[in-house]
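**Student:** These notes open a run of structures that come right after.
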Structure P
Amino acid sequence: MITTGFILAAGRGERMRPLTDHTPKPLLAVRGQPLIGRVAAQMRAGGLTNLVVNTAWLADQISGYLETTPLGMRIACSHEGRDFGGALETAGGIARAIPLMPSGTEAFWLSAGDVFVPEFKFDAAIATRFLASDALAHLWLVPNPTHHPAGDFALDGDGRLHHDRQAAGAWLTYATIGLFKTALFGPPWCDIPLGNPLGQAAPLAPLLRRAMDDGRVTGTRYDGEWVDVGTPQRLADLNGGPANR
C-alpha cells in the first residue's frame, strides 16, 4: 500500500508575478482554499498518511501553513532554498527528499502544488496495481491546453507512454500528477546519490525518457477539470474575477 504523497512547492512562480512576490504560488487561493491545501486534502482522502513537500521560495510561509493546518498527515519539508540557495528542479528535489519518506518506501504519489484538479482521486486500487507492475512511473495526462498544444507524451493503446514524436498514440499533456517508484531515482535511471547531498539540480524528463525507452512508464488519460494555475489570468478565471495585473 502506498501511504506517502509528495507535493512540489519549491518554484518561484515567475509567470504569476506580482502575486507571487509575497505569496508562494502553492498558497494562492482558488475558490477559497490554498492550492496546496486542496491537493493535500485530496491525498488524505485517498488514504495517504505521510506528506513530503519541497520548498525554496518563501519557504517559511509554506511550512507555517502546513504546521498550522489540520491535514491529518505526518508532514516533512525538504528545504531546498535553505540548504542550497534555491530550488533543485523536480528530479533533484525528489532525490533530495526521498530520505524524508518513511523507511522502506517503495513508491509514492506526486502532485504539483499549483494544479487545480478538484475531482481527482488518489485511488488506492490504482496504486496497488502500480506497485505490482514493472512500471517505474505512472502518469496522468490531460487533453492539450491552448498554452501547450503539442503535448508531452504519446499514450499508446496498451497504456504505455512514449516520447518519440513518431510514436503511435494520442499526444497528451502531463498533468503533473503521478505514481513513482523510488527506484527511478537511483541507477541506472538517475545518477544523483541518495539524498542529493550536493544539491544537484536536475529535471525529471530525462529520467522518464530513459524509462520510457525501456517500456517502464505507463499512463492514464484524465478528462476531468484540470488547470495549471500558471498565470494571474488563469487564477482569476477560476475565481470568477478580473486578473490582478
Structure Q
Amino acid sequence: MKQGDFTALAKDYIFRPGYSLELLKMLKVYISKGDSIRIADIGAGTGKLTSNLIDIGLQGYAVEPNDAMREEGIANLSHQTQIQWSKGQAEETGLPDSSVDWVLMGSSFHWTDYERALKEFHRILKPGGFFTAIWNPRDIDRSEREQTIERKIKEIVPELTRVSSGSKSYTADLEKKLLMTGHFENLIFVEAPHEEIKPKESYMGAWKSVNDIQAQAGPERFQAILKLIENEIVNQASVVVPYRSRSWTVQSTKKT
C-alpha cells in the first residue's frame, strides 16, 4: 500500500468518526454572521465531514480526487441533495471563481502542496470568505487504552512516523503556513473534545482505514497491530473512544 493512496481503504472509511458538531456549529455562526453560506469540502473522502456539514444545515460541493473514495461518498449520501460531488483536488478543485463562502479540508490538508492549495482556495472563495483546516484525532491523553495501543504500535514499528492526525508535530508551524502566502489573514483556532461509542467491529474498521500506519508497517506487521488492538478490547462489546476536533480558520484577503 502506498502512503496517501486510499483506494483500498474506501470501504472501511464508513467506520471513521465524525467531527464535533458543536465546533462546526460555532464556526458556522462565526462565518455566516446570520447569512446563508455555501461550502466546499475539499478532499471529502467518503463524506464524513460532508455529512456533518449537512447535519448543521449547509449545502454546496464535495470534491475528492480518489475515485473509490468519491464513489463511496456518493453512495453514503445518496439520499442527500444538498451536496454536488465532483472530481478534483486541493490544488485544482475545478470549482468556479468566487463560488463559495467557506472551504474546508477534513483531516487532509497535510497531503496538499499547501501554497498551491491556498492559492486555489483564495480563487474559489468569495471576497472575505473563509478556509478551515480541521482534524479529528483520538484524544489519547484521556484514555489509558489508547495510550497503551500507541505504545505497543511503536514497539512493533519503531521507525513509524505518523503523517498527521492533527498531531502537534505537524501543526506546530501550521499557523505560519496558513498566513505566509498573503492569501489569508485573521486566524482563529478552535478545538472541542467529543466521544463516540463504537461497536467492536466499527472500532476495528476505523483502525483498518488508517493509511500511514499500513503503508509504513507493511502487511505482516499491520496484521500484528490489528491483533494487539483486538486483544485490548477482547472482552468489550463496545468501545468508548475520545476524540478532539482541532480547527484552524483563516479569512481570505480577497476584496470586493
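Every read-out reported here was derived from the displayed coordinates using simple, explicitly stated rules and does not represent laboratory data. Please read these numbers as outputs of a predicted model, since none were measured by experiment. Cβ atoms are built from the backbone, for glycine too; each structure is taken alone.
**Student:** Output the label of whichever structure in P, Q has the greatest value of Cα Rg over 2.2 N^0.38 Å, for residues 125-204 alone.
**Tutor:** If we compare Cα Rg over 2.2 N^0.38 Å, for residues 125-204 alone over P, Q, the biggest value is for Q.
**Student:** Still on this structure, I have one more. Could you tell me which structure in P, Q was used to calculate distance in nm of label points 7 Å out along Cα→Cβ at positions 197 and 213 as 2.9?
**Tutor:** The value was obtained from structure P.
**Student:** State the single structure among P, Q that was used to calculate Rg/Rh (Cα atoms, Kirkwood Rh), giving 0.94.
**Tutor:** Of the options listed, only P reproduces it.
**Student:** For distance in nm of label points 7 Å out along Cα→Cβ at positions 21 and 181, the calculated result is 3.3, so let me know which of P, Q that is.
**Tutor:** Going through each structure in turn, the value belongs to Q.
**Student:** Okay, moving on. By the measure FRET efficiency 1/(1 + (r/R0)^6) of positions 61 and 229 (r between Cβ atoms, R0 = 35 Å, to 0.05), tell me the structure among P, Q with the highest figure.
**Tutor:** Once FRET efficiency 1/(1 + (r/R0)^6) of positions 61 and 229 (r between Cβ atoms, R0 = 35 Å, to 0.05) is worked out for each structure, P has the highest.
**Student:** Kindly point out which one of P, Q the value 13, 48, 35, 4, 0 was derived from, the read-out being P(r) over Cα pairs in 10 Å bins from 0, in percent, for residues 13-140 alone.
**Tutor:** For P(r) over Cα pairs in 10 Å bins from 0, in percent, for residues 13-140 alone, the value 13, 48, 35, 4, 0 is produced by structure Q.
**Student:** To continue, here is another question. Please state which of the structures P, Q yields 0.65 when FRET efficiency 1/(1 + (r/R0)^6) of positions 69 and 85 (r between Cβ atoms, R0 = 30 Å, to 0.05) is computed from it.
**Tutor:** It must be structure P, since only it matches.
**Student:** Continuing with this model, one more query. Kindly point out which one of P, Q the value -7000 was derived from, the read-out being helix-only ellipticity at 222 nm (-39500 (n - 2.57) for each DSSP H run of 4 or more, over all residues; to 500).
**Tutor:** P
**Student:** One of P, Q was used to compute distance in nm of label points 7 Å out along Cα→Cβ at positions 29 and 45, and the result was 2.0. Which label is that?
**Tutor:** Label of the source structure: P.
**Student:** Between P, Q, which one scores greatest on distance in nm of label points 7 Å out along Cα→Cβ at positions 37 and 237?
**Tutor:** Max of distance in nm of label points 7 Å out along Cα→Cβ at positions 37 and 237: Q.
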